[in-house]
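S.K.: Several structures are given next for inspection.
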Structure 1
Amino acid sequence: MKQILLNNETATLSFGKDIAERIILHSDTDIEIHLHGDLGAGKTFLSRSIINSCGWDGMVKSPTYTLCEEYELDNLLFLHIDLYRSTDAEDIDLFDIDREVKKIKIILIEWPEKLLSKRNPDIDIYLKHVEKKREVSVKIHSNKLLKKSSL
């Protein structure tokens, strides 16, 4: 597991941009990323950076209350899911995240530990505050984004 220390929001934006570049340049298949961390650790901030860096020019809302926000770009479909307020096992089923689409599907799940059924993410990202910085640990389970990647 690789650990990275992000000194400020600009570094977190840059980290999200790096992930986005790997998605744009090297992905030809669906990708699932699980984001772990306490409240305020930066899960939504990082998700916003990834989605915006892939070309979304609108607002990226936190899915805390809606549980899922979708962002459709030319060849990408982002499903940004936040399970913090989820209390029902069926909540994740409502989004039909495993549906077939003609685009590359990027699934970002915040609070994946609330999933009752096991999923196999391509990447787990763990965020935590260390003083006024963010410590990020990345655990890669597939090589989908590893080509020339600094992850």
Structure 2
Amino acid sequence: MALQLLAVIVLGLMCGSEMNIAVFGHPTLNQQPLEVRIPVRASFAKLFGRVMPFWMAVSTLLNLLLLLPFEHSNGFVWRIDAIALTIQVAAVVFSLIGPVPINNRIARWAPDSLPSDWHVQQHRWDVYHWLWTSTLIAASRSGLATD
């Protein structure tokens, strides 16, 4: 039971945080002048660039640990938890291929030295982030559906 509670807290906080960024944070930030938007996005990119690898690893491990007690079962619970783990791993791989490289570039941005395609990169990161957040929520929901 402690593992399930820990999973609800860690996965719930991560999904809530990511949903907040997707729904409220970046849309509000995108309406600000560049002198505000760019330093804030760069600061968030640096912060989350340090925090998210740990948080993603812990959440993936929690999904795995939720699966292990049912490893010898062919039941419905094991299949749902296996789907959650698969979705979680896919989200991590997608993150490493899609938003992380863009995030690393955004972390170095300054209002007076933006790349010529900064707007395209910002939009692409936002779209990738929506996809990633949706995937995380699906993984969390699948893994917690039977707990």
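Derivation of every value follows stated rules applied to the coordinates shown; laboratory data play no part. Computed from a predicted model, the values in this text were never measured in an experiment. Cβ atoms are built from the backbone, for glycine too; each structure is taken alone.
S.K.: Once Rg/Rh (Cα atoms, Kirkwood Rh) is calculated for every structure in 1, 2, which label goes with the largest value? If you can, show how the numbers build up before the last one.
M.R.: Values: 1: 0.93; 2: 1.06.
Structure 2 gives the largest value of Rg/Rh (Cα atoms, Kirkwood Rh) among 1, 2.
S.K.: So, one more: Assuming -6500 is helix-only ellipticity at 222 nm (-39500 (n - 2.57) for each DSSP H run of 4 or more, over all residues; to 500) as calculated from a single structure, say which of 1, 2 it is.
M.R.: Values: 1: -6500; 2: -26500.
Structure of origin is 1.
S.K.: Moving on. Given 19.8 as the derived value for mean count of other Cβ atoms within 10 Å over residues 59-66, which of the supplied structures 1, 2 does it correspond to? The partial results should precede the final answer.
M.R.: Details: 1: 14.4; 2: 19.8.
Going through each structure in turn, the value belongs to 2.
S.K.: Taking 24, 42, 23, 9, 1 as the value of P(r) over Cα pairs in 10 Å bins from 0, in percent, for residues 3-50 alone derived from one of the structures shown (1, 2), identify that structure.
M.R.: On the way: 1: 24, 56, 19, 1; 2: 24, 42, 23, 9, 1.
Derived from 2, not from the others.
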